[in-house]
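What follows is a group of structures, each given as structure tokens.
Laboratory data are not the source of any read-out in this text; all were calculated from the coordinates shown. This structure is a prediction, so every number in the text was calculated from the model and none was measured. Cβ atoms are built from the backbone, for glycine too; each structure is taken alone.
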Structure P
Amino acid sequence: MKLVRGRVWKYGDDVNTDVIFPGKYTYTVTDPVEMASHAMEDLDPEFAKSVQPGDVVVAGRNFGCGSSREQAAFCLKYAGVGAVVAKSFSRIYFRNAINAGLPVIQAPEAVEAIEAGETVEIDLERGELRCKAGRFSFPRLPEAVLGIFAAGGLIPYTRQRLGLAPREGEGTGTSGESSR
């Protein structure tokens with residue numbers, strides 16, 4: 001995964017993990033399809049019904065604040081989100097998203113320029129985001145992080161690096177990685 005292209009879903013500051021993946025499902029929902037069906041449920045009830053593979057979530061400051069539950073990253077991945085672009089992220093969400101294989105891009109200037117519903121293109125290798133307002137650079141991601149995204153998450157990446165066979169469905173968004 002080097003290039004992400006999709007429609008923008010734009011939100012504001014302080015999007016909490018409780019609205020990304022509602023807490024009431026944390027310990028009862030582990031199936032990836034069902035997790036995806038609850039993505040952003042408490043913030044945008046139309047999101048899970050309408051999101052398309054490759055779509056991009058764009059938000060303000062402190063995206064993923066709140067609890068450290070990894071389901072908030074995995075549900076977006078399982079819903080098909082190609083990347084999350086924000087002014088800033090909570091540290092634990094940022095790392096959980098990388099572990100899930102969900103690209104997270106910190107690009108404050110781009111967030112200001114991007115409009116809801118427009119199509120954006122993100123070149124992860126070059127560190128470039130293109131939208132109607134122009135091109136915006138972000139720090140190029142380390143090779144290891146790009147490798148995690150390409151593998152579909154930290155677990156499949158580690159298995160590859162160790163020369164182990166992938167588990168059934170691993171890295172495709174169809175495994176139960178979040179229920180480890």
Structure Q
Amino acid sequence: MRPSEVTTLFRECGAWQDGHFILTSGLHSREYFQCAQVLQYPTLTSRLCQALAQRFISDEVTCVASPAVGGILVGYETARHLGVRSVFAEREEGRLRFRRTFHVSTKDRVLIVEDVVTTGGSVEEVISLVKDVGAEVVGVGALVDRSGGWAAFDVKFHALVSVHVKTFAAAECPLCKEGVPFTKPGSRGL
């Protein structure tokens with residue numbers, strides 16, 4: 001899929017939203033990517049994740065790991081296209097952990113998958129979880145890199161589309177200064 005096809009899909013499904021948002025990272029933004037608006041359509045989800053999986057087909061991936069909640073469907077469907085298993089990490093006492101008896105072994109070659117990367121914080125947490133057990137991280141994949149290339153990992157990184165969406169610290173947010181009401185659509189508190 002070309003990046004222009006991905007952005008068109010996101011716009012048509014209402015996944016690329018305009019407003020005043022507080023992101024999971026705590027930063028503020030005028031734009032938000034609500035991937036659930038695209039992921040509610042299995043056919044579109046399959047197309048997106050197949051395109052993402054193709055970028056890692058030669059990396060001999062044995063497992064796909066993702067952060068909950070946004071990465072679960074993307075991780076699962078990407079794993080399906082790669083023919084491997086999918087696990088996800090959930091927040092427990094503020095930190096991502098593998099629960100539900102999910103495990104990654106020292107023999108695994110793990111692809112970390114996320115729906116949207118802004119700062120890369122959640123991805124970095126999953127990378128640490130995987131490396132802590134001695135498994136190899138072969139890459140990071142995302143539907144959207146909203147950092148415009150700013151987020152970087154010490155492994156291969158591929159997003160279907162990369163856009164630069166301006167973000168603001170709360171104290172510097174022009175929308176807050178204008179009194180524009182905000183929404184906090186992220187899932188970190190789940």
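Which of the displayed structures (P, Q) returns the greatest value of FRET efficiency 1/(1 + (r/R0)^6) of positions 80 and 152 (r between Cβ atoms, R0 = 30 Å, to 0.05) on calculation?
P
For structures P, Q, which has the highest computed value of percent of Cα pairs over 24 Å apart?
Max of percent of Cα pairs over 24 Å apart: Q.
Quick check: 20.6 is what I get for mean count of other Cβ atoms within 10 Å over residues 64-71, calculated from one of P, Q. Which structure matches?
The value was obtained from structure P.
Have a look at P, Q and say which one yields 24.0 for mean count of other Cβ atoms within 10 Å over residues 136-143, as calculated.
For mean count of other Cβ atoms within 10 Å over residues 136-143, the value 24.0 is produced by structure Q.
When distance in nm of label points 7 Å out along Cα→Cβ at positions 24 and 56 is calculated for each of the structures P, Q, which structure yields the highest value?
Once distance in nm of label points 7 Å out along Cα→Cβ at positions 24 and 56 is tallied for P, Q, the winner is P.
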